[in-house]
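Take a look at the structures listed below.
No lab work stands behind these numbers, since they all come straight from the coordinates. The model shown is predicted, which means the values in this text are computed figures rather than measured ones. Cβ atoms are built from the backbone, for glycine too; each structure is taken alone.
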Structure I
Amino acid sequence: MSVVVAGCKVNLGLRITGLRDNGYHELDSLFWPLPRPCDRLHINETGTSGIVVHCDTPGIDLERNTLTSAYGALAERVPNLPGLEVKLIKGIPAGAGLGGGSSDAAALLHWLNKRLPAPLTDEELAAVALKVGADTPFFLKNTPCRVRGIGEIIEPCGPDELAGIRLVLVCPDIHASTPQAYADYDAAMQASNTIPGHNCLTKPESKANGTSLSGVRIALDLHNDLEAVVFSRHPQLAEIKANLLRLGACAVAMSGSGSSIVALFAREYHVESQAAAAMLQGENRRVYVHVL
């Protein structure tokens, strides 16, 4: 049996830059991988064909999920894949904007590809991953990346200014629906007769509108276009954001379509970041502290 760990990601800013004819939204975001929270895949080869998924977490469709989609997408490209039995241990909360399902799919694709007689190239595997979901190709790289389009344009670009910054991730026990978030956003744009505009998150010219961390401005826009509509459905998230700012965070934003909230603390604010994490930890939320 093999045990594969699948980490998560947070969005450090998210702009919606367009809407394609097929209904997919184009994005511009900085994806940052984190080792926690994480999922674990316990993989056994069965000696037969196909994939069987087991998971004790309620709400997981064991017949149709990102693992079965990933296996099926690769099987279309590569014949005679080994049969698998996968036990999924969930640690990444669903509906949190952390990409748990996409991370699981990428972890399985990477594991399978290493065992192929003729492994796919990085580009070929990314094309397979994109069939599973927009975030899945990013998890194959597992490094900070600017992600654009519907997830197919991926450029590694961890800003040096963030080195040593404290990141506090708050995961409340709230499931935020991604389809609902985008539907609410589209309705709000239609009501205001607004067309989404392009925003460059990490280019030098964006420094004027960047984030200030203890007096140092970085070329990073933490604004999330989905935040307003998700907060209107889940006002508890706005309260968490306000508390993080009150506790000393320099910048706070929702990750993806929610419900997790990301806060950045300046390097010298390590005591405040730990205090904020301790204060916000509770029965209905999990809190993680990372150093970037």
Structure II
Amino acid sequence: MALTIDRMEIDDAGQDPEKLAISITKQIPENGKSIPVREISTAIGIYEIREEILDGLEGALIAPESKSEGAILVHSERQESRKRFTIAHEIGHYVNPTHRSSSPDGFRCSSTDMKISSFKPGDRHAKMEMEANQFAIKLLLPESRVRAFLRNRPGIDLEHILAISDSFEVSREATARRYIERLDEPVAVVFSQNGKIRYIIRNGSFPRLSVWNGAAIPSDCLSSKSNKEIGEVTEVVETIGHLWLAKSADISLGEQTVLQREGFRMTLLTIEETGSDETQWEAPSFKR
């Protein structure tokens, strides 16, 4: 049976990315964890999703100004989880009433656009791309379904990220962002490849780090010493705080890691303050 979505409910949601995502997901039967982005596209007037090799792009949306219909292009040489994010991103442009392309070729979205999480005042392009990314992750990982999935999985664990990623068909990196933004506890995730840090994400309460993008993973930490096979998640171990943190006094640092294919690695850092209540952390920031 074809999926039916009421466009009026989407229109009533306004321009907020999260409200737009909710206006769609609440209309989808909960008969599976993975959100059917292709079926959603058809239900809201996207008449074609074409996969082809795109030069310098991850995806594109071609639609008239009224957005009464449209077509989405997706880079064919990508994993399914990445294609799903791209489709969700383009749907985000399609349903947001404030998103208007300045190009006659429509919205043309690069891999850089798919990572934008902030924008400078006056940068309309970055604002739209950030909002499309926010919409995509909230569409693919709805709060109600993620909460239900984690109900019997207490604590903070890399296994949760991997399980959500597999069940919802969302990339591990996108899932990690969604996972830690939900947490009140201070958490950071380090993405690296072949011993070099690619980038780091953290929630707002995590303290200042002593490492930065492009630097080597600390040689004495678990992520460097682990001999686990690809896909095997380590236990959480207490690690030497100053290896990762600029100031580690009165902080107990936990580290957990998993090796992925082609030398990629994901490391979860959690902290617990062990000093007095008067201990003051500096405002979180990253050295670049």
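When Cα Rg over 2.2 N^0.38 Å is calculated for each of the structures I, II, the largest result comes from II. Look at distance in nm of label points 7 Å out along Cα→Cβ at positions 72 and 272 for each of I, II: the largest one is in I.
Quick check: 14 is what I get for relative contact order in percent (Cα under 8 Å, 6 or more apart), calculated from one of I, II. Which structure matches? Derived from II, not from the others. In this comparison of I, II, the computed figure 0.8 for distance in nm of label points 7 Å out along Cα→Cβ at positions 120 and 136 is attributed to I.
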